[in-house]
1. Which of the displayed structures (1, 2) returns the greatest value of Kirkwood radius over Cα pairs in Å on calculation?
2. Between 1, 2, which one scores greatest on relative contact order in percent (Cα under 8 Å, 6 or more apart)?
3. Looking at structures 1, 2, which one was mean count of other Cβ atoms within 10 Å over residues 105-112 calculated from, given that it came out as 18.0?
4. Of structures 1, 2, which gives -12500 when helix-only ellipticity at 222 nm (-39500 (n - 2.57) for each DSSP H run of 4 or more, over all residues; to 500) is computed from the coordinates?
5. If distance in nm of label points 7 Å out along Cα→Cβ at positions 153 and 233 comes out at 1.7 when worked out from the coordinates, which of 1, 2 was used?
6. Matching task: 11.8, 31 is the computed value of Rg and Dmax of the Cα atoms in Å, for residues 41-88 alone. Pick the structure from 1, 2.
7. Using distance in nm of label points 7 Å out along Cα→Cβ at positions 113 and 201 for the comparison, can you identify which of 1, 2 gives the largest number?
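What follows draws every value from the coordinates through simple rules; no lab data is involved. On a predicted model such as this, the values are computed, not experimentally measured, just so you know. Cβ atoms are built from the backbone, for glycine too; each structure is taken alone.
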Structure 1
């Protein structure tokens, strides 16, 4: 959102390229868009020859060659692509009056994104916040230490609180909770509260096998059932890659969250995959 606002402020003469229909396999989905300036770009409709052709045509439009146009493109040998599908793209000048509605559209789409709540903004928390910034998530970071909230990427909802466990109740149903605080006791408190909800898509905690065993004993003592306890993902990011560098943990966890979101969005496909 902030990146789009900055791009619009810096570029006045733009064309809007939108995918308005898709049949079969295609690089991007309906409603994907890009903005094309005379020597600048924002966004993508999938790359490859389709995008190159769209950019050329958008710049011809900016040079005064016609007005709004709709193009139906077969993604086959004729344009050097082998996706096999077809897309319809709309090209139009982005008028001054179109800018506010475009920003409003993107803001509305952002409000529907799945929430990811990061509890803790230490090394891994910051790395994960950075990894999630370009991804289709609404990311919130909760911290008890004001200094740790400095340096987070733009667009992150940062929350300073003395009672981070209470923020668990503010997460929307289907949200993901990722626990990475500096205090194991606080980790356990947040995880227990999150698992008790029963309506979250993901509850994950950074840690080791020893920490997992310790949490199981703690959670059982707090009255959680074995089924509730097994919903905790620990370690986050899986165990296939054994690398403790924050950026690597963040990349693996971001991929895990994308997978969880995709399965929640398309449960039939998820069952088929298994």
Structure 2
């Protein structure tokens, strides 16, 4: 890519992007990381051959892109520490809830792209939604897409408020899948399977169903109907779920995640 990238925060999402960049041939010598935690710095050094710094410094002046991989509650302080060192970089945020307006005020820059990735990015199977402020050029977007695409698929949004919905659907989504895997594993064990067998079946079923949905042009309700013969075993299960109002409860859970995403911005995004 021929440019220098700095990461503020060196946790899981930063590691996913760093790993993707290195797999695509980006040089570790062109990556800086600011990470205050000793254990995280040691892991970054061991896994990627990086030399993370404990705090922001003059070395950040050379960064062409700064990736903000910090928790929402620490973003403002981290921005204050970094602002004096770089005023020209493109800023890419993976922090949930914090609006681009807040980030722009804290950094004194309009070149802000907000993203919402998810944890499958750790194995290159993620999906990330992105939104760029009006000052972000097409070249900026292309570069950001190139960086994020190392972790999986990308989707560009036309309105920033859509990111809260993305947070509820795909950002938090892996946890919902794991939740259902837990339930299937526990039920399988109670039904007489070995627990590891039940888990293996649950994981393979989620993977297979996802791949089938991706390969198909049919909507999910049609795919479901094709394996739900009236009076059969699947019909009994789906009928039980419907009678318990599971679909409505699940939708309620997603609305709760959406609401919390907005609250994070209001709570931690104050100027």
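1. Numbers: 1: 21.1; 2: 20.5.
Greatest value across 1, 2: structure 1.
2. Details: 1: 13; 2: 17.
Top value of relative contact order in percent (Cα under 8 Å, 6 or more apart), among 1, 2, belongs to structure 2.
3. Numbers: 1: 10.6; 2: 18.0.
Value 18.0 for mean count of other Cβ atoms within 10 Å over residues 105-112 corresponds to 2 out of 1, 2.
4. On the way: 1: -12500; 2: -15500.
Corresponding structure: 1.
5. Numbers: 1: 1.7; 2: 3.0.
Only structure 1 yields this read-out.
6. Values: 1: 11.4, 32; 2: 11.8, 31.
That value comes from structure 2.
7. On the way: 1: 1.2; 2: 4.4.
Structure 2 comes out on top.
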